[in-house]
Every structure is written in C-alpha cells, then in structure tokens.
Structure P
Amino acid sequence: MKLFTVSQMIAAEKTADSHGNSYAQMMETAGRSLAEAVIARWPVQGASVLVLVGPGNNGGDGLVAGRYLAEAGADVAFYLFKPRDPATDENYVKIQQLGLFTIEAEFDQRFRVLRTRLRLTDILIDALLGTGVTRPITGDLAKLLQQTAVGLEERRAELVAAARSALTNLTDFSDKVTRWQGDKVTSQDHVTLSPGHLVTPSPLTVAVDCPSGLNCDTGALDPLALPADLTVTFAGPKRGHFIFPGATAVGELVVADIGITEEMVADVPIEVATLDLARSLLPTRPKDGHKGTFGKLLIAAGCEKYRGAPLLAARGAFRAGAGLVTLAVPNALRLGISIALPEATYAEIEEEVGWLTAVSAHHIRQIASRYTALLIGPGLGDADDFITTLLPTDGPPPNVPMVLDADALNCLSRLENWWERLPPRCILTPHPAEMARLMGISLAELLAMDRIETALAQAQKWNQVVLLKGAYTVVAAPNGRATLLPFANPVLAVGGSGDVLSGVIATLLAQGLPPYNAARLGGMLHALAGELCERDQGVLAAEIADFIPKAVQLSKQSTPT
C-alpha cells in the first residue's frame with residue numbers, strides 16, 4: 001500500500017478523475033466506506049450520531065457517511081461550520097430529502113444547539129478539515145472545536161457516571177463486564193442501552209481522512225485538534241498519520257479503497273507494510289525440506305557484559321524458521337547458552353577473554369562461506385579489533401549476506417568511511433542513537449529530521465538496506481524505495497528486543513530473501529509478535545521471540561477490515 005504526501009494524494013485523485021473515476025464518485029465511495037467502518041465496529045441502530053461538516057470535500061465525505069449511517073438506523077444530525085449550496089451540492093440535497101436534522105453554525109447562538117446535541121451523542125464524526133490544512137486553527141473554527149471538546153468531556157463524564165456500579169466485589173476479580181469491539185466482546189466497562197447493544201462510557205470520535213488540525217505531511221498537531229478513536233483515510237495513509245505528535249491523535253487507522261489503482265500511483269516510492277505484503281514475502285516451506293533448506297545462519301555476538309544477546313538472537317532465528325544456527329561466542333558464554341538453547345551449534349572459537357577478538361574474526365572469515373547468512377553485533381561490546389579484522393580495508397570482506405546490528409554498528413561508526421568496508425547484500429539495523437553515530441551527528445539532530453527521508457538518504461549513501469528502528473520503523477533500500485511499518489508498540493521497548501529482531505531478519509536473509517524483503521518481512525513479524533503479546537508492559541524479549549510463529553500464521557491470513 002502506498003504512503004502519500006498531500007501533494008501526491010492530490011495528484012492521484014486528479015489522475016483518477018481523468019480516467020473516469022470522478023471526484024463525485026470518489027466522495028460517494030469514501031463516505032460509504034467510512035460508514036461501513038463505523039458499522040463494523042460499533043452498533044449504530046438507534047445510536048445518536050453528530051457529523052461536524054466542514055466547507056470542503058472533507059465535509060462532503062461526512063455528508064455521505066452520515067446519510068449511510070442514517071439508512072442503517074442511526075439518529076444522525078449535521079452541524080455545518082459553513083453554509084452549503086443545495087444548487088451545487090448533491091450530497092447536501094440528499095440529506096435534506098431524508099429529513100435529517102441540520103443546522104449551520106452561524107445560526108447557533110453561543111453554541112447552544114451544538115452543546116445540547118453533544119449531550120446525546122454516541123458517535124461524533126469529524127469532517128471539518130481535510131488533509132491539506134497546514135495553518136493553525138483560529139477564529140470561529142477554533143471556537144467550534146473548543147466547544148466540541150468541552151461538550152465531549154461533559155458527555156464522557158455522564159457516561160462514566162452512568163456506568164459506575166454501587167457494588168464492589170472484594171473476593172472475585174474475574175472480568176464481569178464487557179464491551180463491544182468489532183465482532184467480539186472484550187472485557188471493559190460498559191453501558192447497556194438494550195440487549196445486545198453495548199457502548200463504551202465515552203463518545204466515539206471518528207475522523208474523516210485525518211483529525212482536523214493534523215498536518216498530514218509533518219505530523220504537527222494543532223492544540224485544538226480532536227483526538228480520534230478511529231480514522232478512516234482514503235486510497236492510502238498519509239505520512240503525517242505516522243509522525244508524532246500527530247500520530248497520537250489518529251487512533252485506529254483504516255484505509256478505504258476509493259478506486260485509485262496501483263497504476264495511477266506507480267510513481268509514489270514509499271509504501272506502508274500490510275499483512276498482504278508480509279504474506280507475499282514469506283519463504284516457502286517445502287515438505288521435503290531439510291535443515292539446510294531453511295537457512296544456515298552464523299551469529300557472531302556476545303561478551304561477558306551482554307551474555308543474553310546471542311541467545312536472544314538465536315532464539316529469534318529459530319522461531320523464524322532457521323534450519324541451522326551456529327553461534328560464534330566467547331567460551332565464557334557457551335555453557336549458559338547451550339543449556340538455555342540446546343538446538344544451537346557452535347563455531348570453534350577459542351577466546352579465553354570475555355569478548356571476540358581479531359583471532360575470532362580470522363576464523364569467521366575462513367568459515368563464513370559455509371553459511372547462507374551472517375549476523376554480527378548483538379552484545380559484542382567494544383570489539384573494534386574484531387570488526388576491523390572481519391571487515392578490513394586491505395582485503396575482501398566475507399562474501400555472504402550480512403545483518404549488522406547493535407555493537408557492530410557502534411564499532412563501525414568509529415571508523416572513517418566505514419561503509420566502504422561492507423560487502424554487498426548487507427542490512428543495517430540501527431536504533432536512533434546508533435543511526436546518529438553512523439551519520440556522525442547528535443541524537444537531537446537526528447530526531448529533528450524526517451525519518452523516512454533520512455533512512456532513504458543514508459541507504460543510498462551507504463549502498464545498503466537500512467532498517468531504522470523506532471515507533472513506525474522505516475526500511476529503506478539504495479534504489480530509493482522505502483517501506484514504513486505501521487506499528488508503534490511500547491511492548492517492543494525492552495532490552496533484547498532488537499536482538500530478537502536481528503535474528504529474525506538474518507534467518508530470512510539466510511533463507512534466500514533479498515535484503516530489502518528480508519528486512520521488511522522480519523520487521524513485520526517482530527512487530528506482529530509484539531502485538532500478539534497483548535500486554536502493555538512486563539513482556540520479556542524471549543516472549544516476543546516465542547510469538548514469532550504465531551506472527552507468521554497471522555501473516556498468512558487476509559488483511560482485516
């Protein structure tokens with residue numbers, strides 16, 4: 001799926017219109033799809049829906065969505081920020097013909113009608129501003145949003161109070177309450193309006209394309225923006241959906257197909273990963289395969305200070321389907337790892353010190369050709385001699401695909417023109433601090449830069465695939481392509497998580513995937529494993545690794561609506 005800038009989205013819509021998919025038809029499809037997304041998540045029969053209608057196409061999408069929700073049994077009202085001309089606005093005429101309640105803001109003295117309606121609202125649809133907004137919200141629109149925020153808070157307080165029970169159970173702490181969520185019921189507080197009709201004690205806010213006040217190119221968020229529970233965007237997400245602070249206001253993000261074909265946006269180089277992409281990249285597992293079929297991975301990692309890093313990388317590798325994993329670790333680590341992970345084998349490393357040295361590097365250079373991929377770095381510590389010997393300037397590096405992670409990157413960053421030492425088919429997996437060191441800039445400078453453009457520029461400069469970790473990881477290739485992974489999950493923010501990730505990616509590389517695809521798929525599986533953990537904190541990196549097989553199974557399923 002493509003990831004758009006605002007200008008790219010405008011161009012795509014113009015192209016679609018020129019190919020016979022008119023703006024009017026795209027608006028109809030967008031509004032209907034938004035209504036379908038709401039209906040799929042929350043019961044709308046008898047629900048009170050308020051649509052805030054802006055003056056442009058975003059407002060038009062809201063009019064269409066409200067009409068479909070009304071036809072589905074919702075009690076829908078439309079609050080128009082600016083008048084709409086029935087002589088030119090077909091969607092406005094249709095809601096009038098249905099007899100649906102509408103009011104223009106200029107006739108609502110002191111926002112009395114707005115506040116009265118908000119006291120009844122179950123679902124609020126924000127269709128005020130579209131993706132092209134870049135200026136601060138001021139004037140009458142600022143007042144409208146302020147009043148809406150106050151009204152929502154009052155409604156929220158009323159619903160919470162109505163849901164509060166006078167009974168407190170001090171002996172049974174099992175879940176006794178439920179909340180509607182899609183096609184299943186999950187444990188949460190709720191208000192029961194009627195049999196089978198469950199809503200959360202909070203008005204549900206749905207944004208059309210983006211929350212009003214979100215800059216869809218930069219992620220800047222106006223202080224008056226209304227945070228959404230659900231954002232339905234069209235054709236593809238926009239970059240600002242995945243840039244903080246704006247990303248905090250998006251809520252669940254759903255993309256609706258409005259008839260813009262892949263051919264119409266072939267010149268958009270940035271993608272966002274989906275389950276469909278992951279499924280298409282999964283390597284085959286033939287029934288007659290053997291351990292050599294599924295990749296032979298050599299991991300050079302670990303020191304006395306970071307004894308668990310090679311174990312976690314190997315665990316991630318095995319969980320991702322590696323046939324054979326060989327560890328090149330200092331002798332001091334071997335016994336503990338072999339007890340915890342007896343499936344691994346070991347290279348003939350004779351280091352008596354607690355880290356890998358140039359001697360080990362010479363041995364790895366000799367045996368590297370026996371393997372289909374090499375992972376270097378997790379928990380190496382300050383192993384500069386090891387790295388400079390393994391990747392020398394006066395001789396060829398090992399001719400095997402590599403993943404360079406963690407301390408391998410830190411060691412490289414201390415070398416001049418370090419990228420010239422690397423063989424082809426490498427994947428670099430830095431977190432932001434490591435990326436800043438590799439670039440020779442401060443972390444503050446890096447964090448102020450656009451993540452996608454930074455990863456792309458460095459992938460081209462270093463002529464290697466770069467996976468820049470973080471909330472919304474970016475995978476960039478030297479040819480100018482990049483894929484954003486749509487995950488921002490604090491479960492993954494735990495020591496050792498990156499070691500698991502490097503093991504997963506290296507396994508896919510060992511199984512024959514090209515570096516760009518190995519990095520994209522590995523990042524997806526790792527992130528999906530974090531989602532499957534279903535906890536906000538207290539997850540161990542080893543547990544993330546153990547969810548990788550379930551992530552693989554999830555990737556084989558269809559993309560959910």
Structure Q
Amino acid sequence: MTKNREVAQALEEISLLLQIEGKDKFKSLSYARAARSITGLGEDIENIRDRGELTNVPGIGKAIADKIESFLDTGEIKLLVELRERVPVKVWELEAIPDVGPKTISLLYRELGVTDLVSLEEALDAGKLEGLKGMGKKTISKIADGIKIARAGASRTLLAEAMPIANRLVERLSRISDVNQAVVAGSLRRRRETIGDIDILVDASKASKIMDAFVGMEDIADVLVKGPTKSSVRTKDGLRIDLRVLPTESYGAGLQYFTGNIDHNVKLRAIAKTKGLLLNEYGLFRNDEQVAGQGEEGIYDALGLDYIPPELREDMGEIEAAQEGKLPKLIKLEDIRGDLHTHTDQSDGKNTIDEMLDAAVEKDYEYYCVSDHTQSLTIANGMDEAHVLKRIEEIDELNASGRWKMKILKGAEVDILAHGELDLDDSVLDQLDIITLSIHSRMKDTKQVMTERVCHALESKYAHILGHPTGRLLLKRPEFEIDMEKVFETARHNNVVMELNAHPQRLDLNVGNLRAAKRWGLRIAINTDAHRTGELDYMQYGIFQARRGWVEKYDVINTLPPKELMKSLRK
C-alpha cells in the first residue's frame with residue numbers, strides 16, 4: 001500500500017514544517033495525528049476515498065480529507081508546496097538525527113540557514129553552532145555523533161534487536177537493593193515493529209544510587225543527561241535509553257503515561273477532565289487528592305474503562321472498546337500448538353530436519369510443518385519435484401519412527417509464478433499436507449498485475465496459506481503494490497489462511513492488515529519462517545504483532561488441535 005505510505009509522509013511533512021515555522025501548533029498536531037492513523041490502516045487509502053469515507057478515519061476531518069483527495073488526484077498538496085517554499089528544509093534528513101527535533105531544526109534554520117545534513121555539517125565544521133541558545137559543547141557533540149547515525153540509517157532499530165538490550169538493563173536495575181521494580185515502557189512495551197529509543201521506569205524511593213549504577217553499566221557508551229530522577233544514555237549499539245525513577249505511589253501512573261502513544265494519552269486526559277479529574281504521570285487527582293496512581297489498572301478503572309493491554313494503546317478504537325466492555329481477549333504465546341512454515345538445509349535452512357524437529361519438541365508442539373522452498377527459487381536451493389517426493393517419503397518414515405511425540409506435516413513453500421501459476425505439478429502438490437504460497441520474484445509488478453497474480457494463485461485448490469503476504473522487509477524493503485482488500489476477498493472465497501510471518505524483519509501482515517483480515521473473517525497462521533533452530537523463538541514476535549492487531553486465539557489456526565487444524569484447511 002504505497003499510497004498510504006506516501007500520503008502519511010506528506011501529512012507528516014506538513015506537520016513538521018508547521019512546527020518549524022512555529023505559527024500553528026494545533027494544526028501541526030492535527031496533521032501528525034492524521035498521518036499516524038493512515039500508517040495504521042489495513043486498507044488502501046484510495047479505496048476508502050472512492051467510497052467517500054475518508055472522514056471516517058480517526059483524525060481526518062473535512063480539511064485534511066480534501067488535501068488527501070488532492071494528493072491522490074494530482075500527487076501534490078497545495079499547502080505542502082507552499083510550506084516547502086516558505087521553509088525549504090529537508091525535514092526527513094534532519095529529523096533522522098537522534099535528539100534533533102522540530103525546535104532544534106527551527107533554531108538552526110532561523111539562525112544559521114541550515115536546511116539539510118550538508119549545510120548542518122558545514123555549520124558544525126565552521127563552529128557556527130557555538131553560542132546559539134541551548135547549544136553547549138555537549139549538545140553540539142551529540143549532534144555531530146547523531147549525524148553519523150543518520151548517515152548510517154541507524155535511527156530505528158528492530159524490536160528483536162532492541163528487546164534483549166532493554167531486558168539486560170532491566171535485569172541489572174532490578175538487582176539493585178533499593179529497586180522495587182523496573183519495567184520497559186514506551187513503544188517497546190507496545191511492541192512496535194521498530195524502536196527509536198527505549199524508556200525504562202523504576203519504582204524506588206531513592207534515585208541517586210540507581211542513577212549512578214545506570215550510567216556506569218558496561219553497555220553504556222555515552223551519558224547524554226544525568227539528573228536526580230531522570231538520566232539518558234546511548235548504548236554501544238547506538239540506542240538511546242531514558243531512565244526515570246518514580247515513587248511507588250506514582251509508579252502505575254508513570255507506567256501508563258510513558259507507555260501509551262500521544263493520541264491514547266490525550267484522549268484519557270480528556271476523559272479524566274469530564275469527570276472532574278486531572279491525569280498526569282504522577283497520578284489521577286481530584287483537586288489535591290490522589291484517586292489512583294500506584295497501579296495502571298486503578299487508572300483505567302477510575303476512568304470507567306476496562307484495563308487496556310499495552311499493545312493496544314495507540315487510539316485505534318481501544319478506548320471506546322474499553323468503555324463498552326468489548327476489548328478483545330488477545331492471543332498468548334502459550335496458545336500456539338505448532339509452527340506451519342519452517343525450513344531445513346534441504347533448501348536454504350542451516351539445520352537438518354532432525355535438528356529442527358528436536359528444537360520443535362522442546363517447544364512442546366503438537367505438530368510441525370517442514371516447508372522448504374520449491375524449484376523456482378534457485379537462489380534458495382529450491383527443491384524440484386523429485387526432491388519434494390523424496391522429502392515426502394522421508395517425513396512418512398520419521399512419523400512412523402515415533403521418535404518425535406508430535407505430528408510432522410509435509411509441506412512446501414511454493415512460489416507464485418508470473419501469472420499466478422504454482423511451480424510444482426499438481427500430482428506432487430496433492431501429496432502435501434500444508435502448502436504455503438509466496439511471492440519471491442517480480443516484486444515491482446504493478447498493483448493490478450500483482451493483485452491478479454496473487455488472487456489467481458489463491459484460487460488453486462492447493463492454496464492453504466498465503467506466506468508473508470506483502471513482501472516487506474522492515475528498514476530494507478517496502479511492501480509491494482497490491483490491493484489487499486481484493487486479496488482478502490479472494491482468500492475468503494477460497495478458504496485460504498493469511499500468514500502472519502513472525503520473522504522480526506518481516507512481521508507481515510502489518511497491524512492494519514491484521515485488523516482488516518479479521519473484518520473479512522479470515523483465519524491467520526502465525527509462523528516463524530525459521531531457517532535455523534534458534535529462529536523458532538521468533539514465534540514470540542509474531543504473537544506481539546498479533547496482539548497489536550487485536551488478534552484472538554480463535555482467529556489463529558495453529559492454536560487448534562491437530563485433527564481440527566487439518567479439517568479447517570480442507571477445501
């Protein structure tokens with residue numbers, strides 16, 4: 001859904017340029033809110049426009065809807081063109097620098113005429129930042145280091161890379177004697193696909209000892225700020241970590257405040273106001289009396305809401321659902337009974353089938369599908385028909401051996417060819433238990449061609465699962481152009497399951513698409529696409545993504561017992 005991305009970027013650029021111009025803060029926030037909503041959509045913005053439903057999208061009123069219409073029709077928004085003329089700043093270049101936001105960009109542009117990375121580097125080299133308001137030596141040094149990070153494209157980090165770092169720090173902080181508890185907050189606690197920085201909250205009565213220990217930890221490369229209750233550091237991996245210490249009576253309020261995104265928190269504060277209450281990071285107050293604050297649950301309960309899981313706190317309908325008692329019962333890792341898309345060294349995997357099966361048994365799985373690549377994907381040593389038939393015989397023998405106390409399923413990841421054909425003969429496909437169809441080539445086909453190609457493949461009687469449906473690689477490759485609504489419709493008519501590929505670089509489907517798939521009544525398979533034994537642990541990231549997409553246990557086929565699973569896949 002490239003248009004969604006383009007529209008969201010245009011609205012976000014308007015928001016940033018308005019902030020830099022400094023004339024209309026409210027309008028800037030409105031455009032940023034609309035951009036976030038579009039980013040989370042599970043449907044093409046063009047389809048929504050064609051139905052005349054743009055103003056039904058949260059954060060989009062008539063004025064912004066008109067600008068979206070203009071962009072879709074002409075590729076331009078008049079306001080954006082005017083802003084670029086008035087404020088000729090390459091906001092995406094400068095905003096990619098860690099710790100450089102609109103206020104700093106505005107200062108550098110107004111005082112020094114900085115408009116991009118090159119002009120900022122020139123100003124730095126000439127010593128022009130020295131003497132500017134708020135530009136001490138440490139700040140200037142941080143900007144210089146941040147330029148290197150921006151040049152390297154390292155301003156975002158995959159969830160799977162950020163989590164181990166955060167968990168190590170939380171574990172070390174938890175061992176300090178004065179610490180009651182330490183928890184990750186922010187976008188990492190919401191399990192966003194990529195992370196800009198990490199927020200950690202500590203419940204403790206004395207902060208100084210904790211701050212000293214935090215800034216002195218071995219993973220820390222640079223101390224950005226050290227204060228009495230808040231410190232910021234950068235790790236050797238380049239991640240910024242913000243640590244806050246709160247007293248026990250305010251810890252729940254702080255955890256809520258620093259977990260929800262801005263839109264979620266603004267709406268909660270508005271609800272509090274209607275009840276004559278004040279909500280902030282220190283608690284929920286009626287005048288000077290604290291009504292709640294020690295626990296998150298108390299905050300939501302006092303506001304008349306069911307407790308909202310952290311993954312949902314992005315103002316995408318969760319507050320309304322909590323008011324009505326209609327929040328989903330989100331899937332959990334322990335609900336998964338097996339993995340339906342994995343590889344071995346017979347294609348491009350790194351471990352033998354025995355090693356992969358041993359690792360699956362450690363997960364207490366009831367079934368496990370071996371699904372190596374097929375012949376068209378030569379770069380991955382795809383298996384030809386003779387090879388697949390030999391693998392089928394091998395799996396029959398492994399099942400008969402009784403060595404593994406689970407059902408080993410015969411599968412394949414079959415390539416979808418140029419016109420939607422499958423790259424194995426029907427006589428071979430007929431002998432497989434589970435067939436995952438995937439796109440691995442011609443990813444730059446037009447939207448119409450790609451949609452027709454995939455939909456044709458889904459009409460095959462051998463199509464069980466559509467693998468990594470949009471082909472994206474986070475931080476590397478965008479989704480290919482495809483009409484997911486038509487894909488979902490075709491999948492529904494042909495009893496095809498949508499894969500949520502749990503590989504941390506894919507997490508495909510995205511959150512919006514997961515919610516759309518649910519609306520279509522489609523079932524989902526959460527699979528690791530593991531190419532080595534350790535990658536079976538990727539299932540947790542699939543669960544995180546599923547929870548963000550409001551997915552429940554009954555939506556997912558690999559929560560079913562073996563017999564029910566196979567019955568559900570029948571055409």
Structure R
Amino acid sequence: MAQLDRFLAALVSHRASALMLGTDVPAQLDMHGTPRAITKTAFNEAQLVGLLQELAPGNARMALDSGAATTFAYTSEDGAFDVQVTARAEGLRVVVRVQGSLAVPATVEKAPPAEAAAAPAEASPAPAARASSSTARVSEAHVEVGMPPESAERNRIEGMLRTMVQRGSSDLHLRVGEPPIVRVDGEMVRIPDTSALQARELEALVKSIMPERNRGEFESSSDTDFAHDIPGTGRFRCNVMREHKGCAAVFRIIPARVVSVEQLGISEEVQKLCYLTRGLVLVTGPTGSGKSTTLCSLIDLINRKRSEHVITIEDPIEFVHENKQCIITQRQVGVHTGSFKTALRAALREDPDIVLVGELRDLETVSIAIETAETGHLVFATLHTTSAAGTIDRLIDQFPPDRQEQVRAMLSESLRGVISQTLCKKVGGGRVAAREVLLSIPSIANLIREGKTFQIASVIQTSKRLGMVTLNDALIDLVDAGQVEAKEAYMKANDKTGFAHMLRNRGTEVSFLDPTAEPPAVAAPAGKPDLAAGKAKVGAR
C-alpha cells in the first residue's frame with residue numbers, strides 16, 4: 001500500500017473537493033472552499049517527491065526526479081484519482097482530485113493552521129538528492145485526520161494529561177460533577193484544588209483533541225476510541241463515552257519508550273515463543289492488566305533478534321515501533337482499515353511473517369486468526385480472560401455448536417502459548433504483573449481436542465519444569481519475594497481456597513481471611529514503653 005493511500009482515503013471519506021500537498025506545508029483537504037490541515041507536520045520536498053514516486057508511472061517519475069511539472073492518474077482501493085504536480089519558486093504543489101470531479105480547490109496555504117504544528121522547513125535537495133530519498137516515509141502514528149485547532153480547551157485538557165504523567169498515574173478519568181480523577185498504583189485519587197466539571201465544559205474539552213472521524217463516530221454511537229500525542233510528554237489512549245450524567249472520558253498513558261522483555265522480567269520460556277515460525281500466542285487478562293505492554297515487549301524482542309515483516313492491527317496504535325532488524329507495519333482500525341477482520345484478511349496478501357491482532361473481538365476475527373496461525377504465520381493476539389483454561393473455552397464458545405469440534409482440532413494444532421496476567425500493588429508503591437503461563441505440549445493439545453479443558457490447570461501445575469506457571473504460583477512467588485502483600489495477592493487469585501492454603505502452609509499471617517478476627521498485635525518500637533502492657537500491669541496490681 002502506498003503511503004499516500006491513507007490521505008486518498010481521507011479525501012473520499014470526507015467528501016472533500018481535493019487533496020492538496022506542498023513543500024513546507026501540511027497536507028490539506030479542500031472542504032469545498034475551506035482548506036483543512038490533516039497532518040501535524042509539513043513535508044519537505046524530498047519527502048513529497050518520495051511519496052509521489054510510489055504512485056507515479058515511469059514518465060511522471062522522471063519528471064518528478066527533474067523537478068518538472070507533471071500530471072498522471074492513479075487508482076487505489078478507494079477509487080481513481082487525477083494527480084496534478086506543478087513546480088513553483090517556493091517548491092512543489094500537488095492537487096489530487098477524484099476522477100470526474102470538476103471542483104476547483106482552494107489555494108494551499110503557506111502558513112499552516114495551529115493544529116499543523118509545522119516542523120521547521122528543510123532546505124530543498126538537488127534533483128539527485130530527491131531521487132535518492134524517494135523512499136522517505138511519513139510516520140503514520142503522528143498523522144490524524146481532521147485534528148481540531150489549538151484552543152483554550154485543548155491547552156487545558158493537555159495540562160490535565162501532563163499533571164497525570166507528573167503524578168505517575170496510569171489513567172485520567174473525567175466525569176460530569178467530579179473534579180479530574182487519576183489512578184495511582186490502582187487507586188482512584190481526585191486531583192486536589194480542582195473544580196467539578198460541568199457537562200458542556202467536559203464535552204468541549206474532549207472534542208478539542210478528538211479527530212474529525214471520531215467526532216462523527218461519537219455522535220452516532222455515543223462512544224469512540226482514539227490516540228493523542230503531546231510532544232515531550234507522551235502518547236495517550238483515549239475513550240470518550242456518554243453516560244447518564246453526560247459525557248465522560250478515560251485517558252491511559254502509553255509509555256514513550258518501548259519496554260523490553262528484560263525490563264518486564266519475562267521468563268525465558270515465554271521469550272522462546274517469539275522465535276516460532278507459526279502458531280497462535282495469546283496474552284490475556286482483565287482491562288488494565290498490562291497486556292499491551294507485554295505484547296509490546298515481545299514484538300520488540302522479535303524486532304531486535306529476527307529479520308521479518310511484522311504487521312500490527314491495533315485500535316488505536318499504542319506503542320510505536322521503529323524498524324530495527326524487522327520491517328514493522330502498524331495499522332489503526334478506523335484510520336488505516338475498517339475493522340480487525342478486514343485488516344487481518346488483507347494481511348495475508350501483504351507478505352507477513354508475524355501478525356499482531358490488538359483484540360479478538362468477534363467470531364470472524366477469531367476464525368481468521370486461527371486460520372492464519374495454521375497457514376504458516378506467527379500470530380499474537382489478546383483476549384479479556386483471566387485464566388489459560390478460560391481463554392481456550394472463550395475461543396471455542398464463540399463458535400456455533402456444529403463447528404466447535406473442528407475448532408478444537410484447529411486450536412489444538414495451532415495454539416503455542418497463553419500468558420494470562422494480572423497487576424498487583426507492590427509494597428512501597430507501583431505495580432507488578434503476576435503471569436500464568438500455558439505452553440503447548442502434547443497432553444495440552446489432547447485436552448483441547450477432547451474438550452477436557454477443566455484438566456488444564458492440573459497439567460500446568462505438574463509441568464513447572466517446562467516453564468509453565470499457575471497464577472497461584474506466580475502470586476505466591478511475589479509474596480515470598482516481599483514484593484506484594486499477602487492480602488493483595490489473595491484478592492487477585494482465581495483459586496482463592498487453594499491460595500489461602502498455600503499462605504497457611506508458609507505460616508503467613510492470614511487474619512484478613514476472617515473479617516471478625518482481631519487485628520494482630522503490633523510490637524512496640526525498640527526503646528519505647530508498651531503503654532498497653534503497662535496499663536495491664538497496673539490493673540493486675
């Protein structure tokens with residue numbers, strides 16, 4: 001797919017008169033006489049020539065190399081287009097219209113609107129230099145169609161997001177009738193000295209950073225997801241919805257740097273899954289359990305150690321991966337593709353080695369993912385399940401009864417591993433992941449094929465030497481290491497009875513299991529009298 005195809009998709013979806021490109025200006029749509037910037041940064045001439053050469057036929061490509069004017073036709077999945085390139089003293093100017101359109105586009109504005117945040121212009125290279133830079137790419141992660149302009153509301157909400165980062169929070173919640181609320185180490189905390197938000201005020205705040213396409217989606221379906229960048233601060237995953245009080249929003253910080261498997265403490269057995277050539281690997285857990293971060297670290301390992309083509313399908317793009325040993329193509333649902341299933345089906349024609357699916361949302365996506373894993377590709381995906389056995393049941397139960405036996409057989413052959421994780425509060429602050437690990441071995445495959453998934457937990461328990469870990473074992477290891485309190489680990493356990501038994505066997509204080517029990521006595525600090533004991537002695541006399 002040519003890099004400019006996403007701009008052409010915007011031209012069609014927004015029913016604009018023309019797409020306008022130029023040296024040292026952002027890309028713009030002519031909205032029937034009104035220019036609207038659709039990129040944050042300007043193109044230099046080398047980038048512009050490189051983008052056009054992906055579309056141009058031979059004679060037009062030669063004209064571009066020499067800096068001359070040219071016209072040509074181009075056809076993409078979104079339709080047929082006429083491309084007109086003119087050479088001016090200030091650089092190239094390009095107008096793209098849908099074929100058959102007679103609209104006259106507005107002038108490409110040299111001074112971009114505030115939302116364009118144009119980068120400093122680079123000196124235009126000589127024709128030979130332009131030719132050598134024909135492969136120049138524009139980062140898809142930093143292009144949002146229809147970004148609204150700078151405003152007091154946008155400055156204010158970005159200030160809230162900066163405060164969230166400074167406080168070390170993972171999420172920011174905005175609600176009508178409440179001040180801004182942040183989640184710190186899993187706890188919800190209202191930001192002090194801030195006033196409660198009103199309905200109109202909150203809606204204006206979130207719309208000030210909402211891309212144009214998401215505005216339409218929000219109006220029609222009452223919720224939408226998008227990503228937002230604040231240079232120098234970070235990238236945020238945003239969800240805006242309507243509830244009974246009005247508009248509401250949740251923002252999650254996406255770490256600016258890709259996290260490595262070494263930093264996350266991913267076991268060697270799980271790391272080995274990244275070296276497979278085919279199969280399905282699932283990372284599961286409840287919302288906010290760190291699934292995206294774990295997947296990011298696994299893709300980063302592949303990027304450092306293998307030489308492959310990796311396609312990621314996300315909603316929205318979270319971590320941005322730069323090409324290292326691999327070529328990484330990142331596509332965002334709603335911006336670069338219509339849905340997970342559409343992108344996953346198309347990925348098979350895009351020469352992938354590894355495919356990451358941000359979420360297995362529906363039956364067709366699950367079906368295509370399993371088939372992709374069976375046909376010689378390595379597929380990573382996520383599900384909102386809390387255990388390895390529950391993950392397999394969830395996948396199979398999505399299919400109608402007459403297909404489930406076939407799916408069991410396919411899954412028994414293609415499934416390579418399940419990492420099911422949950423986040424626990426650390427002693428002293430922060431959070432740490434407890435991971436249940438299921439790896440594919442013949443006995444696991446047989447249980448899946450025969451529909452005996454209830455026995456999987458026992459196999460995991462007896463296969464520790466192979467790198468498998470139950471959630472209870474992962475939690476008790478964190479307690480033994482002093483990283484997590486026993487009560488916190490107990491609250492996160494799926495098998496609470498078994499976990500309580502493990503705690504008692506270790507002699508761990510478990511009075512929290514009996515809400516009527518007296519709290520344990522706390523020894524007086526050294527060098528200070530025990531006042532309670534003193535009073536008891538006086539009474540005894």
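Bear in mind that the values in this text are calculations on the coordinates, not laboratory data. The structure displayed is predicted, hence computed values, not measured ones. Cβ atoms are built from the backbone, for glycine too; each structure is taken alone.
Data for the structure
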quantity	calculated
Given 48, 28, 20 for semi-axes √(5λ) of the Cα gyration tensor in Å, for residues 163-370 alone, calculated: source structure among P, Q, R	P
Among P, Q, R, which structure scores highest (criterion: distance in nm of label points 7 Å out along Cα→Cβ at positions 291 and 451)	Q
Among P, Q, R, which structure scores highest (criterion: volume of the Cα convex hull per residue in Å³, for residues 307-466 alone)	Q
